[in-house]
Structure P
């Protein structure tokens, strides 16, 4: 690809934090190292290897002002919310929840046999004009995600549309999310224009190489997050030995960001009112 390529500007191995009923998650975005990669507000990788017995989950809790995207790598995640949705998604599937004006939901994981539990959750910002919208939930089994085959490359399109015309979901979002689950065979190269979007790559298996700021390429292994430069109009990723990564990019929002627990608004006063509204029962019935 002859386009001006984006390069790595920051990398992170994340930080462990405890969430829900005691499950440990690896947090990459929403940390002192990387606060946001606009329009992405948070990224967690939850992983439990060969769990014995029930897995700690995420009991009912509220959200307002953004969208959550959960991509399951292995195992299953059950979802229930107070607007009437009950669903479960398995490996390769996606749960997409637009919290918007307010929702209460729970997420309960499970596995079959000796498999691991593993999945990613992204928080994607909403513009101020949509933070009071009605909440929505979409469950996408792996069969509902289009797969595009290229030479030594397979990519599953979660959101957006590729340069070769393969369409994912949520094409109407103002943040223009473009999210791909990409697998590279040995010697494979993935190249794609990003059309003004910015974002990151998370390596979930194997090793990949990406252009560095000095013009050389650098190797990154499983568990590495690579923030991509704002400059550049395309990304190129190569793997000598094979690898899998998630590419997540979007259109940055030129708006202030105020975070407060499970809420993301534009001002601290709006965060205060979100807590007040939740306490007053304005998020709807409890679960």
Structure Q
């Protein structure tokens, strides 16, 4: 029994009639957490999760979206409870619970909010395998940024998923994961550029003034070419923000930076437009700074190595 959670059959076997259980609920001495599970406590954290797990086979652990949320890097909105059970388990159908039957065991679950949860790296790689690429990279970036995982944790974990569905995608995305990304759209914009054949842009570039004081920071950019790339979200629509942005743009332009801004329409409906714009901007900068496009499709300085 998990702390003060009680299964209905256990209440009955302890001598409580059906009416007595109902009366205890009405009087507030018991509270129904979920179907067939009751508690005598008012404590909330983890309670519903523990109650749900009591209805599942032994060895069930929280994972995927819910596990990522508990570890502090839940990026994809998901109201359902996601749990992992061994393949072949007999699982009752429970509204609001998504059961993942897996052949890869979870050898070392960790306790979070009183419930067993798959390790952070396992949750991250499971999501990297099963979500769309555009949704998966932000999860990996946030797993690193939150401190829940290190890059080495992800690299070791993805090797354990050999031959599982989606592991090829996860292998491609893990090397791209970067803790410096500050929001999901920045992660997605970076992925669009890389998938379009461009070099990975550097996240969070600080630009200093002539006295070497850090003045402005760019979402993404190519420092050698002085090309910046940013996502323009809804917060940029206020008049105060507009004034600030224009002053920032003028300051960067005066110091040789060429900026390209993209919106949600570009990111989600026409990513090819982003790639074309940035490629053309880099080519123009390349011509200006006497650089060339290397044979490995990476920007190079043209200097002999």
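Structures P, Q were shown, and mean count of other Cβ atoms within 10 Å over residues 12-19 at 14.1 was computed from P. When helix-only ellipticity at 222 nm (-39500 (n - 2.57) for each DSSP H run of 4 or more, over all residues; to 500) is computed for each of P, Q, the one that comes out at -1500 is P.
Comparing percent of Cα pairs over 27 Å apart, for residues 100-259 alone across structures P, Q, the highest value is found for Q.
For the read-out Cα extents along the principal axes in Å, a value of 86, 48, 35 was computed from one structure; give its label from P, Q. Source structure for this number: Q. Structures P, Q were shown, and Rg and Dmax of the Cα atoms in Å, for residues 140-227 alone at 13.6, 41 was computed from P. Using relative contact order in percent (Cα under 8 Å, 6 or more apart) for the comparison, can you identify which of P, Q gives the largest number? If we compare relative contact order in percent (Cα under 8 Å, 6 or more apart) over P, Q, the biggest value is for P.
Read-outs throughout are calculated quantities, based only on the coordinates presented, and are distinct from any laboratory measurement. This one's a predicted model, so the numbers in the text were calculated from it and none came from an experiment. Cβ atoms are built from the backbone, for glycine too; each structure is taken alone.
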